[in-house]
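Structures follow.
Quick note: the coordinates plus some simple rules give every number you see, no bench work behind them. Please read all numbers here as calculations on a predicted model, not as lab measurements. Cβ atoms are built from the backbone, for glycine too; each structure is taken alone.
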Structure I
Amino acid sequence: MRLFVSVDLPDRLPAEGLDFVDPGQTHVTLKFLGDVADDREDELIDALETAVADSGVEPFDAELGGLGVFPSLDYISVVWLGVGDGSAELAQLHEAIETAFVEEHGFDPEDHDFTPHVTLARMNHAGGKELVQDLVRDRHPEVGTMRVAEVRLTESTLTCEGPEYETVHAVDL
C-alpha cells in the first residue's frame, strides 16, 4: 500500500486561464509515507488522528496563488501553485504529522523544508523550460480560497494512466 497524508482541493478551482491536468487529483501533500505494509493501516490512522489533534489546528481558509518550481528554475521537474494565507496552519499540521510519523512510527524525515503547494505539472524534458521560467518569474495568479476542514490518509495506486487516489481515512480538524 503506497500512502500519503494530504489536504484535498475541491474538484474545480476558480482558475480562469489555467489548465489543470486532472483537477480531481489536486492536493497539498503534508507527508509522503511511501510503500507501507497493509497491516499498519490501523496504526497509521491512530497516529494521524493523534497528530491532527495535537496540532491544535482548527478549520481554516487557504489562499491559492503564485507559481513555483522544484527543485530550481535551472532544473525544473515540478511546476506548482503556492499557498499564501493558510500556509502557517498547513506547516503546523505538517510538523505535528512529521513528528508523529518519524519519531513514533519510524518513517524517514523529510530531506527538505516544507513548502505547501499543489503540483500542477511535471516537466519530463527541458523543451518548454524557458516558457515555464518566464511564467514563474512574471505571473502570480490568484486562484482562489479553499476551506480546509479535514486531513486525509490517502492510498496512491500507480497505473499506466497516472496515479489513482483513494481516501483510506479522513480526520476532521
Structure II
Amino acid sequence: MNWLLKRKKKKINDKSSHIEIYHNIQFPLDDILAVLYPLFGAYYPYDEFIYMIYTTNHIFCAYDKIKNLCIGCALLNNADANGGLYVMLFGVLQTNQSQGTGTHLLESVINWARQTGYKYIFLDVHVENFKAIGLYEKVGFLKSSFLPNYYIRTPKRPPHAIRMIVSLQQ
C-alpha cells in the first residue's frame, strides 16, 4: 500500500458519531483514490490526479470507525496571501452520501480553517450539481459568481461552474 507524505497527525473528533475526521496525517494513497477517483477520474488523467494529491497543502479524510473505511476526502490548497483556501476536490463515497458525512467533513474543514486563521474558503462546482450546491449552502457557502466555460476541457455539459465562498470572519 502506498503511503502519502508524512505529516503531523491531527485528529478532529466528533464524539456523537462513528465518523472521525483526520487532517494531514499519513493517509494511504489507496484510501484517497478509492473515494475521489470514482467521482473525478473521468475529468483528469491519472498522473495529473496523483500529482494533485501529492502536491495539495491540506488533506482531510473521514473514516468510518465501524467499517474501518475511508468514506470522504477533501483536498485544499492555500489560495493566496489574503488568507484564502481553495477546495480542489471534495467527495464522499457514493454509498455514504446523504448520511451526513459530507456535512460533517465540511464543517470540520471550516472549523479548522477558522481556528487556524484563514479568512475564507472557496470552491467551484458544476452548475447542475444541485446535490453538491445544496450541501455547500447548508454549511454556509454562498454563490459568488458564474464561471462560463469553466469545464470546457471536460465532457461536462454545460461546461459552466459556480464559484461559492464561505467567510470565516466572525
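For which of the structures I, II does the calculation of P(r) over Cα pairs in 10 Å bins from 0, in percent return 10, 39, 40, 11, 0? Don't skip to the end; give the middle numbers.
Values: I: 9, 37, 37, 15, 2; II: 10, 39, 40, 11, 0.
It traces back to II.
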Inset, instruction - Give the label, chosen from I, II, of the structure having the highest value of mean count of other Cβ atoms within 10 Å over residues 42-49. - result: I
Legend entry - Comparison of I, II by relative contact order in percent (Cα under 8 Å, 6 or more apart) - largest value held by: I
Legend entry - Highest-scoring label, criterion being FRET efficiency 1/(1 + (r/R0)^6) of positions 130 and 162 (r between Cβ atoms, R0 = 30 Å, to 0.05), among I, II: II
Legend entry - FRET efficiency 1/(1 + (r/R0)^6) of positions 138 and 154 (r between Cβ atoms, R0 = 35 Å, to 0.05) - highest-scoring structure of I, II: II
Legend entry - Per FRET efficiency 1/(1 + (r/R0)^6) of positions 26 and 146 (r between Cβ atoms, R0 = 30 Å, to 0.05), the highest-valued of structures I, II: I
Legend entry - Value 3.9, calculated as distance in nm of label points 7 Å out along Cα→Cβ at positions 74 and 106, assigned to which of I, II: I
